[in-house]
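Student: Each in structure tokens, the structures are laid out below.
Only the coordinates and a few stated rules stand behind these numbers; no lab work does. In this text, all values refer to a predicted model and were calculated from it rather than measured experimentally. Cβ atoms are built from the backbone, for glycine too; each structure is taken alone.
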Structure I
Amino acid sequence: MLQQTTVASSPLKKQWLTATVREVIDETPRVRSLVLDVPSWPGHRAGQHVDVRLTAPDGYQAQRSYSIASAPAADMITLTVEMLPDGEVSSYLAGEARVGDRFELRGPIGGYFVWTPDLEGPLFLVGGGSGVVPLMAMLRERAANMMMLRERAAKGATQPARLLFSSRSYEDIIYRAELEQLAGRGDGLNVIHTLTRGAPAGWTGLSRRIDAMMLTEQGFAPDLMPRIFICGPTPLVETTAFTLRELGHSPKLIKTERFGPTGK
């Protein structure tokens, strides 16, 4: 389950909707994306999440929260789920769900950890593992907006962005091919990978946990006033946010979302 470090005002009670699996995408050996048709979906902003509820034949119910991976303009929503040991919900979503399956969800939820194209300043994203999911929604939203601006021949449309993404291994990099494609569009996005549990032969990227030197070398300088979004395991989020403040970044521009202890 995702736990935000700042709680927004309580949203109005949202009703449960029926989601139907349209497509299943294997992202890594332990992570899958489910593309869902959700009739009456009200729309969302990049960074928001949903509650998912599963009901067993005997009536037992299990509920967890998952970030939305798709851009707001998409005609469906995508959830990317990591298989966790003994996860009541993730074991189904990331292992058993098939095209045509149905389950309940409600949302969108969250008004703090969100990004929209009208926000000024560079965008600096820091993710660890499946913490990249809401950040990917932001990058997809940014890509769609940049394409629209290019089609309109809007001047000054380039909005620089960087993603610093920590993964266990090369095989564990979620959205690897799409991130490479987005970074190759030439619209100001730079994607930096770092691997923490071994790198393959020929790897020329970073191979350690995120630290102050890495944030200094791979991020935006504080005087550029980047908008910073950090998502991942609690230790990574807390350490990174603290380090960025120590490096001179404005606390008001740093937003965090962490994995809670019940994220199954």
Structure II
Amino acid sequence: MTTTLLDKKIPHVDILGVNVSAINLDMAEGIVDDFVTHRKQGYVCVCPVSTIMECVKFKAYREVVNGADVVTPDGMPTVWIGRARGFKDMDRVYGPDLMQRICQTSQSKGYKHYFYGASSEALKALTQRLNRDYPHLQVCGQYSPPFRALSADEKNEIIDEIKRAEPDILWVGLGSPKQDFWMREHRSLLDVPLMIGVGAAFDFLSGNKPQAPKWVQRSGLEWLFRLCCEPRRLWRRYLLGNTVFVYLLIKEYIQNHFSSK
């Protein structure tokens, strides 16, 4: 009997109460393949520092993220913490990178993809780019939800539409925490092997928003790049959130250090 990654417990790093999976992009690809191949239902949350800080503030959100089958280390600080705690192979699993990798490799496997989230314009540009870059990619549907709460009838209609499309992977680009709550709510309602919340990946890959250069991403300064692009929207998340994150890590380290003596 073949052993899969799903037969093993995925190791994780506890970062301020959030269980971040100690994985890299190659491991993430293997996990996605196993979910689709074995038709196991689950959802994946991407986890930068901003998500951890939201989880610290809101217990309900922390339960949703910790209830995910995989919580990817989306930010470099999560990677650095994981490596410092012994997971040397841990590396960043960034939403847009994961999406591109899976779209590329799934061409030969025939996996069907559905995109849920973003604007109609962004979805159109996204699918055009993906079809150009991955000509054998199978896109079975897409939906841009309105910027308001859906009615019960609308929820049922989109559930029925996704069921008819029969995707293997449902990409959800609603932004956190909305996408994570959506995936948790719909996991049992949809016969989809895997839902993956990828934040702003739809906007980045469609060209709707500028993406930081690779060297900026690897340096851990992507937050600064994004802050410069959208200062009014993101200043609180990054300037305050990152400061509190560092403070809480130092506080936790000091408490653990002295309690162990």
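Student: From I, II, which structure was FRET efficiency 1/(1 + (r/R0)^6) of positions 14 and 102 (r between Cβ atoms, R0 = 30 Å, to 0.05) = 0.65 calculated on?
Tutor: On the way: I: 0.95; II: 0.65.
Here the read-out was taken from II.
Student: Of the structures labelled I, II, one was used to calculate mean count of other Cβ atoms within 10 Å over residues 110-117, giving 21.8. Name it. Let's see the in-between values first.
Tutor: Working: I: 18.6; II: 21.8.
The structure behind it is II.
Student: Now for a different question. helix-only ellipticity at 222 nm (-39500 (n - 2.57) for each DSSP H run of 4 or more, over all residues; to 500) was computed and gave -6000; which structure, I, II, did it come from? Before the final figure, lay out the partial values.
Tutor: Values: I: -6000; II: -15000.
Source structure for this number: I.
Student: Still on this structure, please answer the following. Where does the value 1.00 come from, among I, II, when FRET efficiency 1/(1 + (r/R0)^6) of positions 166 and 214 (r between Cβ atoms, R0 = 35 Å, to 0.05) is the thing being computed? Working shown, then result.
Tutor: Numbers: I: 1.00; II: 0.50.
Computing FRET efficiency 1/(1 + (r/R0)^6) of positions 166 and 214 (r between Cβ atoms, R0 = 35 Å, to 0.05) on every structure in I, II gives 1.00 only for I.
Student: Suppose volume of the Cα convex hull per residue in Å³, for residues 134-197 alone works out to 70; of I, II, which structure was it derived from? Present the calculation step by step, with values, prior to reporting the outcome.
Tutor: On the way: I: 70; II: 96.
Computing volume of the Cα convex hull per residue in Å³, for residues 134-197 alone on every structure in I, II gives 70 only for I.
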